[in-house]
Every structure is written in structure tokens, then in C-alpha cells.
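Values quoted throughout were computed directly from the atomic coordinates according to the rules given, and no laboratory measurement underlies them. None of the values given here were measured: they were computed from a predicted structure. Cβ atoms are built from the backbone, for glycine too; each structure is taken alone.
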Structure I
Amino acid sequence: MQLTTFNRQIQINPISFIADFLLTGMVIGPIVAPFLAASGLPILPIIANIIYFMGHYVCPQPHMGIELATPFIMAVCMRCYGTVMGLFATRLLYIANNGKAFYWLHQYGWNGAAISTVLMMAYPLEMAAQILGWWSFDNYIVTLFGLITGLAWGLFTMPIFHGDLDA
């Protein structure tokens with residue numbers, strides 16, 4: 001895609017645009033769903049039901065979401081939303097330094113992929129520990145483990161999604 005502003009052409013990477021569009025939906029959707037559902041206006045609860053439907057199929061424990069607009073809860077649990085926060089944080093970090101710092105894992109090839117994979121296992125390992133009864137569900141704990149997973153995922157994939165068009 002190309003956009004012309006003030007006699008300058010700006011190239012927009014379509015993969016980057018789609019990734020940002022989806023990330024925006026993941027950041028905003030779970031938070032606004034309870035408010036849309038509680039609004040009582042004709043169309044907004046239908047939109048909330050769509051968000052809840054998607055949350056139900058991506059989150060293993062959507063019933064553990066935080067109650068934001070009584071009696072409606074977030075569309076996903078805080079573990080999933082922690083993952084989204086990690087992805088969002090790495091997107092902001094990528095904007096700041098364009099993926100040139102040492103901590104962007106894609107530049108290390110298979111070693112970076114291995115590090116990213118190990119760190120992304122924080123989410124399923126914490127969930128397994130919870131299911132096995134080693135500890136109970138705690139929003140602070142699950143958010144932290146989700147955040148670690150999101151950071152690992154973002155530190156590996158953001159430069160791939162948002163890299164130069166020529167690369």
C-alpha cells in the first residue's frame with residue numbers, strides 16, 4: 001500500500017498493517033466487551049457477543065475474566081490478556097528502536113527461536129501447575145506468566161511482522 005501526504009509517498013507494509021489491526025482488536029476487545037454488553041443499546045450487545053464468542057475460543061479459562069461492568073466480565077482471563085499486554089509492549093518497543101537492539105530474538109536465528117519457545121512455555125506451564133493443584137488461580141500470577149509469554153512472542157515476531165518491505 002502507498003499513501004501520499006504532503007507530496008511524500010509513505011509505504012505501508014500490508015503485513016504490518018494487518019498485524020497492528022489484529023493487535024488493536026486484541027487490546028481493546030476484551031476490555032470493551034463488558035461495557036458493550038451492559039450498555040443496553042440495541043446493537044452494542046451484539047458486538048459484545050461477537051467479542052465474547054472469540055474470547056471463548058481463544059482463552060482456555062474465559063470464565064476467570066475480571067468483572068468490569070457488573071455482571072459482565074472481560075472476554076478473556078488475565079493470563080491471556082497478560083499475553084496481549086506483552087505483545088503490545090513489544091510493539092511499542094519496536095516503534096521506539098525499530099528492532100535494532102540486542103534483545104530482539106529474531107536476529108539470533110534458531111537460537112533466538114529456541115529462547116523464545118522456552119520463554120513462551122511460561123503460559124502453559126503455569127496453567128498446568130494450576131490445573132494440577134499446585135496453586136490456585138491468582139490474577140496477579142497468571143498475568144505475570146501471560147506477560148512473559150507475550151514478551152517472548154513479541155520479541156521474536158515483531159521485527160518479522162514489521163520489518164522493512166525490502167528485507
Structure II
Amino acid sequence: MKPFASSTREVPPSNNIPRHIAVIMDGNGRWAKKRYLPRVAGHKQGVETVRQVTRACTDRGIEYLTLFAFSSENWRRPAEEVSTLKQLFMAALEQEAERLHQNKVRLKIIGDIAPFGARVVELAHRAQELTSRNAGLTLTIAANYGGRWDLLQALLKLVRSGP
């Protein structure tokens with residue numbers, strides 16, 4: 001049996017397809033460094049990899065793909081890198097929403113995205129609304145998430161549910 005490789009081109013065909021795949025997006029900076037490229041090149045390649053993985057999941061009939069893309073700890077990175085990540089997020093929302101819609105992908109964004117700025121919040125809302133009735137792959141992007149955020153959300157849900 002051939003060992004599994006981390007390339008969507010090498011995933012063997014199977015009748016035993018998972019319903020949900022979750023990916024922690026980590027290592028873009030290390031990927032770039034290994035190639036003597038700036039960290040931003042790694043993040044841009046990460047966006048392309050998201051396209052490839054989304055396409056592969058759609059082609060294989062996977063129902064849910066969750067991408068843990070930007071944890072609350074990422075705000076501690078250098079300001080220039082955070083700014084680049086915010087710009088890439090905004091550009092991806094602008095450029096990919098229609099493509100996701102055409103491919104019947106429903107987009108959901110979880111986490112507190114307000115710190116990304118009003119434009120990102122607006123684009124996220126538009127993209128989610130545009131794709132909300134799609135019945136194909138559900139792509140969930142976790143942005144500005146973390147253990148504290150998860151605990152706060154659980155507590156708020158508990159409070160809303162009443163005694």
C-alpha cells in the first residue's frame with residue numbers, strides 16, 4: 001500500500017469517503033523559507049492550496065471541509081505579516097465568492113472576524129449570503145478563533161438556552 005501523501009493529486013480513489021475533513025492551515029511560512037522565498041509567498045501559496053483542496057473535496061463528494069485559517073494567536077505575528085494575511089483574506093473573499101457559488105459550495109465563516117475590519121466583515125457577509133442556499137460542499141473557515149473564543153461561545157449558548 002502506498003503511503004498517503006499531502007497532495008490532492010495523490011489521494012487514492014476510494015468508496016470510503018469521509019463526510020468531513022478539517023485542516024489546520026499551518027506551515028506556509030516554513031514552506032516559503034525552505035524555498036528561500038518571503039513568508040508572503042507561502043501565504044499566497046496557501047490560498048492556492050485552499051482552492052485545490054476545495055476542488056478535490058467537491059470532486060470527491062465530501063460534504064464538509066473546515067479550514068482553521070487564522071487563530072487568535074496569529075495577531076501576535078509581525079504587523080506587516082498580519083496586514084498581508086488580512087489583505088489575502090479580503091482578496092480571497094472578493095475573488096472566490098462567485099466561483100464557490102457556481103460550484104454549489106456553501107461558505108460559512110466562524111470566529112470573531114470584526115477585528116479584520118469592516119470591509120472583510122462586509123465581504124464575508126455577502127459571500128455567505130450568496131452561497132447560503134447551495135447544497136454541495138460546506139466550506140467553513142475558522143478565522144480569529146481560539147480556546148478562549150470557543151469557551152466564550154459555549155458560555156453564551158448556555159446562557160441563551162435558559163435555566
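From which structure (I, II) was helix-only ellipticity at 222 nm (-39500 (n - 2.57) for each DSSP H run of 4 or more, over all residues; to 500) calculated, if the value obtained is -21500? The read-out comes from structure I.
Of the structures I, II, report the one carrying the highest value of FRET efficiency 1/(1 + (r/R0)^6) of positions 56 and 104 (r between Cβ atoms, R0 = 25 Å, to 0.05). Present the calculation step by step, with values, prior to reporting the outcome.
Details: I: 0.15; II: 0.95.
Going through I, II one by one, FRET efficiency 1/(1 + (r/R0)^6) of positions 56 and 104 (r between Cβ atoms, R0 = 25 Å, to 0.05) peaks for structure II.
With mean count of other Cβ atoms within 10 Å over residues 72-79 computed over the structures I, II, the top value is the one for I, the highest of the group.
For which of I, II does percent of Cα pairs over 28 Å apart, calculated from the coordinates, equal 27?
On the way: I: 34; II: 27.
Only one of I, II returns 27 for percent of Cα pairs over 28 Å apart, namely II.
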